[in-house]
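**Q** Multiple structures are listed underneath, in structure tokens.
Nothing in this text is a laboratory measurement; each read-out follows from the coordinates by a stated rule. Quick caveat, the model's predicted, so the values are computed rather than measured. Cβ atoms are built from the backbone, for glycine too; each structure is taken alone.
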Structure I
Amino acid sequence: MSVNGHAGWLLEQLPAGMRRDRVIAGFVRAFEEIGDSVREQVTDIEYELDVNLASPDMLAYMASWIGVDVDAAMLGSEDPEVRDAQRRLIRAVGQALVWRGTSRGLEMLLEALTDSRVDVIDSGGIFGPSDTVPQPSHVVTVELDHTGLLTKQQVMTFLAEELPIGVRVDLVVRSERQERR
């Protein structure tokens with residue numbers, strides 16, 4: 001059996017005796033058609049899974065895989081700056097997962113969110129059973145050049161979600177400090 005003078009890609013994988021059977025060949029050809037339609041749909045999957053090339057819907061879906069809540073208002077935005085910010089954030093979260101809960105991880109995420117240089121000063125540490133543990137009034141100082149597309153309140157909301165409960169945050173935006181001079 002052949003289609004246009006040659007057997008199909010799946011039919012070719014059958015033993016010769018089975019290939020000659022009309023019922024089996026017809027059954028396998030049906031699966032070839034289904035397989036061909038699926039293959040056509042997934043030919044672009046490598047591009048859809050690339051954060052740099054993915055469609056807005058796929059970006060939102062990828063963000064959900066790693067726990068990033070992409071603002072619904074940002075999803076519909078055609079603004080290239082907003083789209084670049086989304087892509088930068090998704091890449092950073094993927095890279096920062098192993099650093100989650102550390103000052104380095106926080107810096108990576110804030111740099112992606114704000115497109116700014118970020119410094120996190122944290123006096124916390126790891127303490128053994130015989131070590132003196134500091135008082136619980138822990139302060140983390142976060143310094144950044146600017147807040148990017150976010151407001152200062154949005155940055156504080158992000159920090160409140162990322163840092164442990166009870167940690168006080170001092171947010172210093174260097175561009176504001178320079179404007180006051």
Structure II
Amino acid sequence: MLKQKITIKDLTYAALFAALIGISSYISIPTPFSEVPITAQTLVVMLAGSILTTKQGFLSGIVYMLIGAAGAPVFAGGRAGINVLVGATGGYIISYPFAIAVITLVKGSGTHWLRLAAANLLGGIIVIYGFGITWLSIVTGTGLIQAFHVGALLFIPGDLLKVLIATPLAVKLNQRIGKIIAVQ
């Protein structure tokens with residue numbers, strides 16, 4: 001197995017985006033129909049995947065989870081602890097490193113907006129919902145269809161809007177700073 005060296009640059013960008021995901025968790029709107037709140041986190045996850053390398057992005061998601069599990073109030077609504085990760089919304093949080101990695105892999109090395117939009121749809125919505133709905137179903141003891149209804153259905157329009165925001169923003173950011181981040 002080939003080992004990749006983690007550089008200071010990788011750690012810096014991972015820490016920056018882990019912090020941004022944590023900060024975006026404070027933009028949180030509780031929903032009366034679900035334990036899952038509306039947050040800006042998925043927008044930042046899409047940006048992380050759209051801008052960072054796979055290694056940097058995956059690491060940012062892991063760092064974010066570890067910081068929250070250790071007790072820093074970086075999960076939605078200022079929550080923290082392992083109990084959040086094993087609770088009803090834990091699957092969404094656990095999906096972040098994988099969602100970011102999928103976005104980085106699907107986007108490739110270019111910054112074409114259509115490919116980036118497809119990457120954000122796949123990683124930023126489908127991967128996150130796949131993890132989140134499955135985990136929600138297991139933790140709450142409901143079926144997958146019921147978990148989809150309370151954990152995804154009403155969030156889809158907002159998440160599509162996030163794709164429409166993240167994609168052109170990432171194209172511009174990649175034109176400005178993407179080359180700096182990806183250069184090793």
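**Q** Please state which of the structures I, II yields 10.4 when mean count of other Cβ atoms within 10 Å over residues 34-41 is computed from it. Show your work: numbers first, answer last.
**A** Values: I: 10.4; II: 20.0.
Considering all the candidates, the number was obtained from I.
**Q** State the single structure among I, II that was used to calculate Cα extents along the principal axes in Å, giving 45, 35, 34.
**A** Working: I: 84, 49, 21; II: 45, 35, 34.
Of the options listed, only II reproduces it.
**Q** Here mean count of other Cβ atoms within 10 Å over residues 18-25 was calculated and came to 20.6; which of the structures I, II was it taken from?
**A** II
**Q** State the single structure among I, II that was used to calculate relative contact order in percent (Cα under 8 Å, 6 or more apart), giving 24. Each step should come with its number before you reach the end.
**A** Details: I: 12; II: 24.
It was calculated from structure II.
**Q** Out of I, II, which one gives -20000 for helix-only ellipticity at 222 nm (-39500 (n - 2.57) for each DSSP H run of 4 or more, over all residues; to 500) as computed from the coordinates? Before the final figure, lay out each step's value.
**A** On the way: I: -15000; II: -20000.
Corresponding structure: II.
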